[in-house]
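A.B. asks: Below you'll find a set of structures to go through.
Only the coordinates and a few stated rules stand behind these numbers; no lab work does. Please read all numbers here as calculations on a predicted model, not as lab measurements. Cβ atoms are built from the backbone, for glycine too; each structure is taken alone.
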Structure 1
C-alpha cells in the first residue's frame, strides 16, 4: 500500500512539474515577443515583405474565421503600403488540401495583384515556414501575419534564428470552440517549438532551390 502511495505521489509531482514547465514556456514566449506585435496598421513599420502563415479555409466543414482574418490583415498591409510583396506559407500535403493556393486566390479577390504573391507549398509547420522564409525566399527583415497567440510562437522561432521580424496580428476569435481548441493546442506547440529550437535543432521537412519574390516598385 505504501509503495502504491509513493508511486502515485511521484506521478502527481511529475505531472505538476510538466504542467508548470508548459505554463512557464507559454508566459516566457508571450513576454519575449509582445513588443514586436502590432495591431494598428498606422503604427507598424514598413518592411519589404509579409509572411502569411497558412491555415485551412474551413474548420469541420464551416467557414474558418482565423483564415478570413489573416487574408484581411495581409491585404491591409499591402494596400496600406506597409509591404511590397506577400509570401504565403502553408500545407500542400495532398492533391485535395492546398492552403497556399486557397489563400492566394482570396488575396487576389481582396485586391492584391497576383504578381506580388509568392507561394511556399512546404510550410507544413510554423518552424518550416519561418526557416524557409530566409533559406528559400531570402526574407530576413519582414512582417509575419497571423493571430496574436500564433505570432508569439512564430516570432520566438524567428528571433532564435536571428531574423529581424515583427508581427501584425490578425483579428482573433474569442469564446468559440475553434478558438479554445486552437489555444489549448498552442500550449503544446510552444513546448515543441522550444525543444526544436534549443535542443533538437530541427530542420524543415524540405528545403529545395531558392525562389525569387517579386516586389512592387
Structure 2
C-alpha cells in the first residue's frame, strides 16, 4: 500500500476519496489548498485538483513535480477545455481524471499506477541509435554527448521505442509496456509524453540533423527512427 496525497478543496469529494483510499489500505493525507500541499512530505501518489482556491493548480502541479520527482501525479479536473488537460500533463502530471469522478475507475487507475514498475530493459544495457544513447542500467539518456533530462515515464517510453528502433509500435503496446496491462482510461497521456520527448531531444541536439525522429503512424502508434 502507498502514501497518497489528496489535494482537493471540495469537502464532499475529499471525504469520499480519503475514505475510499483508506479502505483500500493506503495512508492518506488530505490537503484542501495548494499552499498546504506544497508544505507536505513526499508521497508515492498525488491526486491533485486543478481548481484550487488559493494557487493555480497547474502551478502546484509543476512545483509538486519538482519536489516529488518520483511520485505518480494524477490531476483531477472539472475543466472541459482539452487544452487545460494537456497543460496539466505537460506540467508534470502522469495522468488525469475528469469530474465527476467515477470512484471505481479512480481506484483502478491508482492500482495500475502503483503496480507499474519500470518496463524490462532491452537486451543490451546501452542502446545507441545514431547520436542518441539510452543507458537502461543507469536510466540516463544522452544526445551528442549532452545528457537529456527526462522524467521517469518519459525515459521508460523512449527506452521502449529505442529497444525496437525502426519498428512500428502500437499505441496499445506502448500503454501496456510503459503504463500498465490493465490500463483504464484515455491514452492522451501517451501523446503528451511523446510531444515532451520530441521537444527535449530537439533541445539537447547540437543540430537538427542529429535529432532522432519519433514518427507518428496514424491509426497505429509510433516508430523511433535514426536521424
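A.B. asks: Which structure, out of 1, 2, was relative contact order in percent (Cα under 8 Å, 6 or more apart) calculated from, if the result is 14?
C.D. replies: This value belongs to structure 2.
A.B. asks: Tell me which of 1, 2 gives -15500 when you compute helix-only ellipticity at 222 nm (-39500 (n - 2.57) for each DSSP H run of 4 or more, over all residues; to 500).
C.D. replies: Label of the originating structure: 1.
A.B. asks: Taking mean count of other Cβ atoms within 10 Å over residues 47-54 for each of 1, 2, which is largest?
C.D. replies: Structure 1 comes out on top.
A.B. asks: Something else now. Could you tell me which structure in 1, 2 was used to calculate Cα extents along the principal axes in Å, for residues 95-190 alone as 46, 24, 20?
C.D. replies: Matching structure: 2.
A.B. asks: Here is a follow-up. Using distance in nm of label points 7 Å out along Cα→Cβ at positions 127 and 159 as the calculated read-out, with 1.9 as its value, let me know the right label among 1, 2.
C.D. replies: 1
A.B. asks: So Cα extents along the principal axes in Å, for residues 55-134 alone, computed for just one structure, reads 45, 27, 24; which one of 1, 2 is that?
C.D. replies: Derived from 2, not from the others.
A.B. asks: Quick check: 0.90 is what I get for FRET efficiency 1/(1 + (r/R0)^6) of positions 39 and 111 (r between Cβ atoms, R0 = 30 Å, to 0.05), calculated from one of 1, 2. Which structure matches?
C.D. replies: 1
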